[in-house]
1. When FRET efficiency 1/(1 + (r/R0)^6) of positions 156 and 188 (r between Cβ atoms, R0 = 25 Å, to 0.05) is calculated, the result is 0.15; to which of the structures I, II does this value belong?
2. If Rg and Dmax of the Cα atoms in Å, for residues 196-243 alone is calculated from each of I, II, which structure is the one that comes out at 25.6, 69?
3. If Rg/Rh (Cα atoms, Kirkwood Rh), for residues 132-235 alone comes out at 1.11 when worked out from the coordinates, which of I, II was used?
4. State the single structure among I, II that was used to calculate helix-only ellipticity at 222 nm (-39500 (n - 2.57) for each DSSP H run of 4 or more, over all residues; to 500), giving -8500.
5. When distance in nm of label points 7 Å out along Cα→Cβ at positions 116 and 164 is computed for each of I, II, which one produces 2.6?
6. On percent of Cα pairs over 25 Å apart, which of the structures labelled I, II is highest?
7. So relative contact order in percent (Cα under 8 Å, 6 or more apart), computed for just one structure, reads 17; which one of I, II is that?
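Please treat every number below as a calculation from the coordinates, not as lab data. Values in this document were obtained by computation on a predicted structure and should not be read as measured data. Cβ atoms are built from the backbone, for glycine too; each structure is taken alone.
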Structure I
């Protein structure tokens, strides 16, 4: 089985994200890590390969230095990676990212594509669906579990009241949630092996893409302004028995004409 996993480097989520003068995220202010949600996709891919055999390829669009971050995912158990990197991609929007990754995916043999639900630095959660649409792949999202049954994939799609069982023929694109299982820690053996695993870099020209159409200059969305949130106002803590608390909350709402 050939599995491709989208793995995006993002600023360390334990740090403080800052915007630069151009209102874009300052990625140098915090060390990069593998997008936490994507680690769950890597873990799911490893489990499927352990069960069925095969190889895992990471797919990333990022600056050249992202190879070091990708090796953290390789140390978990992935076998190789493809990095799309090009100066023209700085400031690329979600639509451009989708088109670039879809073009890169077309160069990779794959039976299954996995991704996390959203990236920690953006959170839009639309790139995976866009790639699936461009490549004509069945799209199964919010998976709490993933099974491969011959030439089909089955997931439990989570929703507010439980889950729905969905199936689709391979190749397919599956977006996983954290319910699929905790990502494993990289072993010393895995860390050593990651050093020799190949990460191939390609540019927009290698993919036959025009920077004027998918680069940062062609971004369809831009941040126009940013401001700090308002200071939190004074709070009031209500304590007592359930009946007393309920009565005091109702009185408070009534005072503010919210009832």
Structure II
């Protein structure tokens, strides 16, 4: 055990790939992981936004590379890993964060809507995890963290495709954890509740948003920083004996009384 228990959460010498890193949670995760000592490959379709994230990491003394990635395209996934490895070396940790949301009643959700959400959030996450795992198996192991959601466990109207994709991702996490353990690959999931970002900040200021907050036992919406500890736990050796786990970060929302 390290002299300083906090060292367990350090990522010095590790290389991390974060998908969906051009903004929101993915961007925040990339900055947190770099601050913990990791070299970080930031990946997304919007490459022009990735340059800013990589520049912020390097300006703070970290190491980063920006790579183009479309998680719905197998060739793009392979190319992104190739580019990341050329720039930074083999990937030790994957943050499988890329995703899309759709709020629409089930009766108004068409096939194209459904396919867009499931292809990105579930099939895309599976393809990225598979590519990462194949490479990790050849390099001695690694860690995969899938980004779930509390709607994988609790129901909210208008989220049929999104909820199905996240519920599937949680079960995929468990299956991969069992299959990949023999390759020294750990697979866990982080399931955030309502986290305030630039996209939803205005909503939480409305009457409807305030009613949502009142249903959270802690009576507040989550902050990006509330995810830092759980993220570093799962990414580091602090969770060396954890695989197939789902860490929920929601202020008690999913255990609130019906």
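1. Values: I: 0.15; II: 0.60.
So the calculation was done on I.
2. On the way: I: 25.6, 69; II: 14.9, 44.
It traces back to I.
3. Values: I: 1.11; II: 1.06.
Answer by label: I.
4. Details: I: -8500; II: -12500.
Source structure for this number: I.
5. Details: I: 2.6; II: 1.6.
Derived from I, not from the others.
6. Numbers: I: 50; II: 42.
Checked I, II; max of percent of Cα pairs over 25 Å apart sits with I.
7. Working: I: 23; II: 17.
Here the read-out was taken from II.
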